[in-house]
Structure P
């Protein structure tokens, strides 16, 4: 197939997925929403109008908005110096109110109402709170509101942070079972090289599968304002793809970018879903939970879980790292330290240290009890 024919087919495929997208998450980065003077109100006005167009077409739209820390930084005249975590949290407290006031005023002028949702990572790491957050957002959508979601920067400590709003946007997309994640940034698309350094760099308008090579392409491109560079956006797209959703990374300040995308214009980079959708609970284990510890496996155990579809038995464990309790998430590593799988353990760390390397028949004699034959049952194990 020649290049022109492939382009036509790719655009048809993109249009097909966009036409079917009924629930959309739009993540807007700090580099799009802010200037050196503070919030960029013309851009906010334009994006709100575009989102209303999508809503009038019968689509539900959820906004994941950056900009609170950047808006607070400008409002407090903190300059461009590096802020400590405490200073970022204070700047977010100042900037978040300005951000929401701007959204509320703009959408009211368009005849719509907004609702603020502030999340921390621990709100999604417990299954009951995860489901409660989802139900709350569903209710807001049923009431015809526009949910505007941000990380609760003011109270988040390092271990409770999402890391960046690209990750948060992907998590919200999967939480709400949205069809499409649109990540608006100050970079036009994913390029095969850094366009700021290589004049021959060309955009990748369609990405069928996110491979290590694709992630390597994204690894050198960043943003001057936000916390997430292109790599974090591509990893976010991979999270969405594994749950059967599509993603677009596109230019947030391009005029009418959203209606032009839905009209089928070749803007940004479009990421196709994985052909096999990961079940919701396993996706939660793989992408939402953070490991409390690590299990290093021998070659036989690596083969068994990767190729054999097996549970993890104690005999294949050669090292236990960290401190974790019964039911906690851990990552399984090979001897080189590469993460192969994530799972929920049937024993705490001390118990696993005592039974690692032995057969399941010896567990009861060593521990005085046996809760399970497996350290991680296959139902609680996800290949990474």
Structure Q
């Protein structure tokens, strides 16, 4: 790179995003519990829609994504005109930064928040502001205290990744009402479907002028490989985001498969129920082995170890046994492992292996 050819300010401050590992060298039978994927995959109806798309791959997709937006609005009882579709919810988060953040502007998020908040902020030339959490849970008062006249966006994941904790809707509304007038509260609800009766902040985004909600098909819908997300909020914000959204940002395969997926809510109910049961079992099993976790409301457990050295040693041991979990040092949680709630055999295997590790680790440090 020459002195004359330079990227925009902030770009070179971005550390490359590292996703959850997906393989172990020398193992073809590894169990992947590192990326919060639905172990049961997409519904049969979604799979059928995906196959049918093979016959229309030579046709351009729609530019307004109307059929999928109508399906989302129908299922969630929303205003279809106030929805937007993106390449995963990540793209919509990026749109928000691109549209509302520039040099000198600040974006606030919590210390254990999703890594893409910082990435998208720096890509737009903004300044990321990390706010402490309280016992790994969003602290509304700390966020409000961190906001200034330069604050343009506040990102809150609820439930949060990687902690699994969440705050009630009343606290989200208190945060929205208390923000500076130029700031938008963005509720990242990627894991909302795992919480029975929780609307992900949709009602707030439909009622308040400074609240925007994002959702994804990558988690409970089992479409992580297709990358489909959506957003909902005030009409004027939607109109702004659509001005920078590429007209063909979504493929026909993405749109039609996601439409079939969102209309199959029976599958979602089944996946939620299985996750709730197995999540409770896994948390209790780990606690009995001396590995506590906060009450999770998502599809993963944040297992806490006594030190970063113990967490790293457990991660390495699990890999030798063909089980992949996620070290979350990059999320400022060096003594923790994030463990996706898999199917029942996977949950039982990871709990058993961590129990064996704890015995060996304690004996070696006695």
If you work out mean count of other Cβ atoms within 10 Å over residues 179-186 for P, Q, which one comes out largest?
P
From which structure (P, Q) was Rg and Dmax of the Cα atoms in Å calculated, if the value obtained is 22.6, 71?
P
Cα extents along the principal axes in Å, for residues 75-298 alone from the coordinates reads 49, 42, 40; which among P, Q:
P
Structures P, Q, by distance in nm of label points 7 Å out along Cα→Cβ at positions 99 and 131: label with the highest value:
P
For mean count of other Cβ atoms within 10 Å over residues 139-146, structure among P, Q ranking highest is Q
Given structures P, Q, which gives the highest value for relative contact order in percent (Cα under 8 Å, 6 or more apart)?
Q
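Rule-based calculations on the coordinates, nothing more; no lab input. As the structure is a prediction and not an experimental result, all values here were calculated from the model. Cβ atoms are built from the backbone, for glycine too; each structure is taken alone.
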